[in-house]
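Each value in this text was obtained by applying a stated rule to the coordinates, not by laboratory testing. Predicted, not measured: the structure shown is a model, and the values here were computed from it. Cβ atoms are built from the backbone, for glycine too; each structure is taken alone.
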Structure P
Amino acid sequence: MEQLAEAAPQITLEPAGFWLRGGALVIDNLILSVVTLTLAGIFRLVGLPGLLAAILNVAIPAAYFTWMPAAKDGQTLGKRFAGLSIVTKDGGPVTYAQGFRRWLGYMLSAFTLGIGYFIALFTENKRALQDMVAGTRVVAVHPISGGRKFVVVGCAVLMPLVAALGIVAALAIPKFAAMQNAAGEAMAKANLGVLRSAAAVYLADNKANPKDLSALTPKYVAGIPEIEVGGHPKTSAVTAYGAEACDGRNVKGDALKDTGGWGYVSAPGASCDGSVFIDAKQQDAAGKDWFSN
């Protein structure tokens, strides 16, 4: 018996270091991400509703962080890899109720943009918000190798950087998309001007408007350009309209089919005969109807 006692690993109740705690949590979340993403992919393949995947995205982490600490000596997989364990304030085993409250504390820490985690740098026994909610603390229970410590601390350092890059991307991507939309609108209006100029030259040469826009190619314009506006797919298709599309010399929006391509009025004698326009009822970035550009 004495030999067995001497062979048992030395367990301490020293507060766990901030970076080891952070790395352990990152490892746990990486494992959970793999599980939930895999299940979501399977659900898509078998046609299960997306709502089920959304529910599991919450239920699986809740079950994991509730069950593991209570059933596995205060250790999740990440905590075990980092040599850490969750205990009560007086060093006792964690209950399922405390595990669940700790998970709620994780949610609160996330909602406070991580402040709930960082207070562990300044509190007694390095307790984070989730510890205060659950009445727990995290302690080092056995030493780990230098290589393992490097992995754990590396996860803790790199993941915030990845998150920061994600935030930057989240801010930059909409601006980039807005720039792309602006460029697309400018190109659409430029191509509209090209077609109208070609139609005007055709009228001057032939003393009549073309029967359709295809008559402009290839002499007056190399080809009908593609257009992509108002959420419609890219197209170079032309929709022909008669006098019903005329509202005086302007095009009447109510009569349009909203194809997202080019529109052309071929109605000799009508007030808007020969009108070239964008066949879309949506508005551009300036709030102007596309068909009225």
Structure Q
Amino acid sequence: MPCQCCAVDGPIQSVRLGQNIGMVFARRHVEFNGELCRSCSMRMFKSYTLTTLFLGWWGTISLLMTPIVLISNIAEYLRLRRMPEPSFNGMSVPFGENPPSVASGSLKFKLIYGAIIWGIILFFVARSQVAFIEKNAPQLNAKLHEGEITDEADGEYAGVKIGKDISALESDYKGKDWPAIRSELLSREPFLSDLKEQDDKLQNRIALERNQDLGANDVCEQLVLSEMGPALQAYTAATENQFSFAKRATKLTPEAGAALQAITEADENSLKQLQHFYSDSDGHGCNK
């Protein structure tokens, strides 16, 4: 009996392979049961198994069926790989001709459906893995989280940005006199602009949560509402006053020095409030 796929006369075996495509509320299941040569059975194994591996999981029934199909195909593969290749003398098709397709279903459908499914999965993985994406693909992370804070991933990203902005704004100055310090301070204005943007998002979210009484039983949420929100708002305002002062005061007169001292004290007090919030968050396990 020749191979049912390529018509080669030679060693053949009974082959049984399955393919499953999950489509959330439906699924496509195909099963082949026939006589194939070694080459065709190996190519059919790859086609059916890879399709199932990448497209088989999406649905309640498919989630249960896919591992069964994969295990069954692998067991069949281990049996079929011992089958010898047919000799050239047994071939009934011209040598060198492209082997016939053993795939089941439209390749175009599989590619389009696979791209959609895995695109959705990668999107949600990227949104949830904020620290990893921010480190390795900051521009992509910014695009994913550039809107208002609407979920935990957006809040985590805003927290990462706020931490970076504050760290840059509070870094030590290299200059020793007012002109040099003033120049360094004004060069950090982009960090203030981003901090104001993140603070606005956070304050909007806090107002929403207070109005709708969200997270009332969540200690970590309450710490953000009662401690972080006011502290960040105070710090942003104090830092903005610092920049406004630096833009006006090209020279540090005694009067200007006294005004700067008051602005600096307000900045330090708000920073202590933020540090107190982070200490409380650690104490309640909110940063784990």
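Match the computed value 7.0 of distance in nm of label points 7 Å out along Cα→Cβ at positions 80 and 184 to one of the structures P, Q, and report its label. Computed on structure Q. Out of P, Q, choose the structure whose coordinates give helix-only ellipticity at 222 nm (-39500 (n - 2.57) for each DSSP H run of 4 or more, over all residues; to 500) equal to -17500 when calculated. Derived from the structure labelled P. The greatest value of mean count of other Cβ atoms within 10 Å over residues 136-143 among structures P, Q is that of P. Determine which structure produced the value 7.5 for distance in nm of label points 7 Å out along Cα→Cβ at positions 16 and 192, calculated from the coordinates; the candidates are P, Q. Label of the source structure: Q.
Comparing FRET efficiency 1/(1 + (r/R0)^6) of positions 104 and 144 (r between Cβ atoms, R0 = 41 Å, to 0.05) across P, Q, which is largest?
P
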